[in-house]
Structure P
Amino acid sequence: MAQYVRSPRWRDRIALFVVLCSMLAIGLLGNLATYAVAQGDGLVVYGEGTTQTPRYRTYAGGAWSGESSLPTASAANRYTITRASPTRDEMIAGVVNSSGTLTIFRWDGSSWTSEWTATTGLGNVPRFDIAYEQSNGKAVVVYSQNQGTTNEMAYRIYDGSSWTSVTNLDASRTSGVVQYLRLASLPGTNEIGLAWGDANFILSANYFDGTNATWKGEPGSALSTDLTTTASNSAISSRNFDLAFEQLSGELLIVWGKDTDADGHYVTRAAGINGAWGAATTETGFTKQLLDIQLASEPGTNYIAVANICDYNGTSSGNFAEAAMWTGSAWANVNSYDTAASVIAISLVRTSVEWIKSGSESRAVVVYDDSASTGVDWLFFNKNTLAWSAVQTDYTGAPAPSSTGAAGEMYLHRNPFTSSELTYITVDGGSDLFTKKLTFNGSTFTWSSTEPGGASPETSIAVKMGWAASFAYNVFVPPAGSLNVDIVNSGGTPVTSPSLAMAGVAASGSCQTTTGTFGVSAERIRITNTTGTPGWSLSMAASAGATANWSSGTATYDFNDGSGSPAGCGDGADADSLAGQLSVDPSAGTLAAQAGCSTTGVSLGSSSAFVQGTTDNITLASASGSADTGCYWEVTDVGLSQKIPSLQDDGSYSLQMTLTVVAN
């Protein structure tokens, strides 16, 4: 924990003879914010059986939390998609229930809220998607309105505090009910690509300029009129298209399969909000029909990997797996690596691809479902040698996914802060959820299991579907800032040697009380929070710890012994033989906020007395999650009261105290 420290210096005071004077010297200690979100953290949302409340677990420090629940989705969960904000500790999750109702939930870093609902209808694949504008952090949700002809889709945008109203999105090149759609964000911009397929197996696309909140238009004609489907299914039933941005050029690539051939089909759109659509193009280098596909962009280059699993090779039916590379201008390294993959079925996701890198060594890892074995089936593309590996030995580390009934879904997720690490999420044939990790050191891959307690975190996923569980890494990078406390004068300038004097009392044979005020106009307690975390706590404690004492040369008395009657007037069971007790009453103080900020969520502490080993620090003020950030608050008029034992030697006594502020 980085710390802000201010060490006090003594302020000399002259005590009158035969008068006891007490003086507190104030030291200051603050810290940088401790964020709930850390690099490499994340969470998974999933449905459980017929339960109407989606479940979730957080992933932090390499370990999973216990299971918790979101608010209700009003029926059993069917499809789940989760995306993370690049500018806030926030995630948006969409859940479609068994009635075809989409519920949008929002995670604020500590809890979920239900935001709104819409009717998308219930198909074989999700009819919505979520994407964040990567520059300004606005969340965009686009969804099917379960209607054809006009206004087939709609969208809403969240700006960090509120949602826009529903805005219709009328498709120009399609007229059927939108049955599947995908969004992709371009890093560093507010631009988002959209592609969708309708009930007539027609594919089209559009481009969103988030800065101006406008759609830039579809291609001049439909991209395809015969999207692939599993067997003779009468609706879109798999991921038969996908889209991704070239990370270097910003060009958009959309890839799809056609029901009439085993070729690859694609279109590009030139970079920028005014980029032009290219012509739909056929790539005959593919040898397997594109049916269940995923694209993955390599960070910092124009390479895009595509993984495909299908049931047709152009001449006959079967169960095939193929992968290839888009170089930014052409297709290369097409690899038909398995002819005995799992049987293709509707609504399932049985392959995934993602990039992993260590130093200058870059690889694209493909996972897929091979019906002949149990465990994780995988291979990789070596970007440095431009060659595919052989299919690797299955990872079967316990707990191992079962091949019974074949996998329902699988996804690889690249750690946005550790390029050499991937998280693998899968739901197996037994509707069990598994979580694995893959790391790469530049030459060797290492698989490991991360399941909590060495067992599946969920053994009754709601429905064995390709979107039953959804994982997302936190991508929010906390802003620079600090949380600190200072003693300032009325103009806001730090006081060089802060201290306060208690009232002097005449020496006496009786126990006496001296009082003082901590925080006066010329020496105000100021707490400044410029971090993104609103919660904090300010406390006061003896700088030398619980064994410290008031001191005037060799003469001393205690500040944390509550023995005797009245309390503080006698020596108790602590290690010293001194009496005396200091009480602090922040509740009687005054709290003021910086102009333009408020005291909402900020409160003063309650009256308390120091007791060695029991109350070694006292809270002066605290802030909850509803407090402002980027603000300061000043505390004055904190009441102090000290019991001075009888027959105490004359002198000017001092005790060094430290103020500490920490983030909650």
Structure Q
Amino acid sequence: MKLKILIAMATMFSASVVFCTASFAKDNGDANFIQLKDYLDFERVGNGQISPDGSQILYSRSHIDKMNDKFTSTLWLMSFNGSRNRPMMLGQNALWSPDGKRIAYVASDNNEKGQIFVRFMDAESATLQVTSFEHSPRSMAWSPDGNQIAFVARVPIKSTWTVTLPERPQGAKWTEDPPVIDTLHYRQDRVGYTNNGYDHIFVVPAMGGTPRQLTSGDWNVGRRGLGSIASAPALSWSPDGKIIAFDGLTRAQTPEAWSESHINLVSVADGTITQLTSGQGNYGQPDFSPDGKQIAYTGYPEHNTSYPVPDLFVMASDGSNIKALTDDLDDGPSSIEWLDSGREIIFTISARGSRNIHAVDLRGRIRDITSGAQVVTLFNVAKNGRAAVSISTSDKPSEIAVTNIKGKNDISRLTDVNSDVLYGKTLGEVKEIWYDATAETGESARVQGWVVLPPNYDSNKKYPLLLQIHGGPHAMYNSGFNFTFQEFAARGYVVLYTNPRGSTGYGSDFANAIRHRYPGPVDYADLMAGVDKVIADGYADSDRMFVAGCSGGGILTTWIIGQTDRFKAAAALCPVTNWIGMSGTTDVVGWLYNFFPAPYWEDPKPWLDHSTLMHVGKVKTPTLLMTGDKDLRTPIGEAESYFAALKILGVPTRLIPMRNEYHGTGSIPSNYMRTNLMLRKWFDEFDPIKIAVTSEVKPKS
């Protein structure tokens, strides 16, 4: 029995998944191929943290708690070469202290709230709970001397706009006061209403004590790029421990400043805040240089695009001498970190279906540290140059690995947590494809995609095709391992997934080609050209094609079936079908208004032309609609409106509100499996071969 089943784990892990399904083989599938039930045993690894001396690596390892229908996580420790790999304790988000003698991590307290704990890495292994907050602390950062830990936590507030009810009878049970909303962005998917508090910085003694709040006010610490969506706040201590650099907007977020964020400094002694960047740009990820004289950060100035590509900057620690080190990248740098020498900054870039590590010196010269068709996540770097990373390829799930950033080196995988699940399994071959696409507007592009073939693929046969569309729309499919696509292929489908215009990783022009016209002729042309490429290559049966996608993929699914009836059935998960209707119900209001040239009350035509509900009268394709019943990004009313229209039109359709799901339908393990099985069942009902087989086995009257 796996060790993961023997260990009790208690912290929640939220998984991001891509949805697809298929059916071709028996209901139970082929035991030699990936099966849906294997998902229950599939593990995830992440947050590898190498010790300051480079000798040990901490990482999180999560699996599904089958009894409680959730992901659980524990922390593991191993030597830098993968030896002495063993579990440590429940928790996640671990960080080594600067001297490597302690680790801070997050675990659940007795009230099931995530709190900061510190463990001593000596023979006694003493552990103490450092915080007791109502809202889980996030974005921990050790002070350079190891005496304090900075973190971000939500500070509750109460509205001052209140009324006083007549005297309540003693013992009466009256309804609580309603929330009073006066901000544009007052909710956040997976959080709920956010007008009940603000995120601020605290510091707490690492040996335990009372946290001290450094920032305050009606604003949030943390870079906000899509209205109310905040990336993990970035905190960086100055080497002398007197200042913390952070990203965020240190004033109330007005509608016109929906994406504005700056690099700021806060004094640890008295909370004095200094804003370093200016204008109306979006800047984040500050990181002090080893000598404290400079700060590296990423971002972009004020822009007029839907997807500005960030660059990497450095400036003096007082905000002067700002210099861009990168320009015209395929996508923005992430996971930035100064090397110990202070002469280079390392970072990752997601580009052309891969993610790799690079370094740039202070003159802007870039060198590649890793390369190839792989997805590499950089966690941290030790003083000796060893870096903790994870790596995934199309045939291997993500694993913790190590590399050396002082030169171009190979990556050494240290874990293999799913070898038991994949033992004896034949995977579907993944083929990278490139093709040309031309929209009806005459605009052309070179588009990248991938095809997953069924295991033991027979070129003499034709297989059903599933076109799977990613969300975003500013996102990127990559060359990493995808359990869902493999399970789909194991059911006998050819799976096609592409990065049409609007996708990231191919430069600014490619990403912004859909601005003011999404969904529309450009991304539609790219998707259908991919379908035609797979058909022309002889992989799939043009009479047995299906299409599915979630979020932006759901939007494009409903657009496609309003333009063509080539697909036998469709599944639109968490779609947007009416941009005007969504504009007041989503948690990304600012982003949405930016997506059109003018507000709808000034010019409603683009809003309506690109709302798929306006094209529903042309739909003939049987369409399944599915949205989380708590979705605040693409609220379920969007799917309900489309469902009602299809019902009135007489088009076969079903609507599934997935219980207890925010955006997406598979963060809960059983819902992930329900999603796959329901899509599989829906496609089966309209697969010509399935229909023929069913007809043959029916008894004659």
One of P, Q was used to compute distance in nm of label points 7 Å out along Cα→Cβ at positions 283 and 595, and the answer was 2.9. Which one was it? Q
Of the structures P, Q, the one that 3, 14, 24, 27, 20, 9, 3, 0, 0 was derived from, the read-out being P(r) over Cα pairs in 10 Å bins from 0, in percent: Q
Starting from the value 0: which structure in P, Q was helix-only ellipticity at 222 nm (-39500 (n - 2.57) for each DSSP H run of 4 or more, over all residues; to 500) calculated from? P
Out of P, Q, which one gives -0.46 for log10 I(q)/I(0) by the Debye sum over Cα atoms at q = 0.08 Å⁻¹, for residues 179-474 alone as computed from the coordinates? Q
Compute distance in nm of label points 7 Å out along Cα→Cβ at positions 219 and 627 for each of P, Q and report the one that scores greatest. P
To which of P, Q does the computed value 1.00 (FRET efficiency 1/(1 + (r/R0)^6) of positions 467 and 499 (r between Cβ atoms, R0 = 30 Å, to 0.05)) belong? Q
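Readers should treat all values here as calculations from the given coordinates under stated rules, not as data from a laboratory. Small disclaimer: the values here were computed from a predicted structure and weren't measured. Cβ atoms are built from the backbone, for glycine too; each structure is taken alone.
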